[in-house]
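Values in this text are rule-based calculations from the coordinates and carry no lab data. The model shown is predicted, which means the values in this text are computed figures rather than measured ones. Cβ atoms are built from the backbone, for glycine too; each structure is taken alone.
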Structure P
Amino acid sequence: MKKVYSIIKKIILGFLILYTYNLIASSYNMIIPINYYTLLVVSLLDGPGLILLVTILKIFYW
């Protein structure tokens, strides 16, 4: 039960990180869509996962 709670907490925290980033980056047109894949990356890797997604966004789409 403790493991399930920890996983749910990381997913919610990952969602909040992505949502906050999108609020800040919307003025720069660098929005990362919130879907299963991006949420999984940010949930598993936390801050470095967000940096990875921003780097991929800048390399391939900007």
Structure Q
Amino acid sequence: MAEAMKFTGAKTKREAVVTAVERFNRLKRLEQLNARVRGQFRDFMTQADLQAMRAADLPKS
């Protein structure tokens, strides 16, 4: 419990538990969202596209 209080910054055990449950629930909601939208962004830029765009925006010295 001391470790949970340290990581959450809580001053009481109750606060540590509430914070931990809220973070857990948020993580699970994000995992569900990720599972639903995974693979749906076919036209999204690739890493190579992003690097090329950034290289084009750099000032020439």
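A value of 4, 19, 28, 24, 13, 6, 4, 2, 0 for P(r) over Cα pairs in 5 Å bins from 0, in percent, calculated from one of P, Q, originates in structure P. Looking across P, Q, the calculation of mean count of other Cβ atoms within 10 Å over residues 3-10 that yields 12.9 traces back to Q. Could you tell me which structure in P, Q was used to calculate distance in nm of label points 7 Å out along Cα→Cβ at positions 11 and 35 as 3.9? Source structure for this number: Q. Among candidates P, Q, the computation of helix-only ellipticity at 222 nm (-39500 (n - 2.57) for each DSSP H run of 4 or more, over all residues; to 500) that gave -28500 used structure P.
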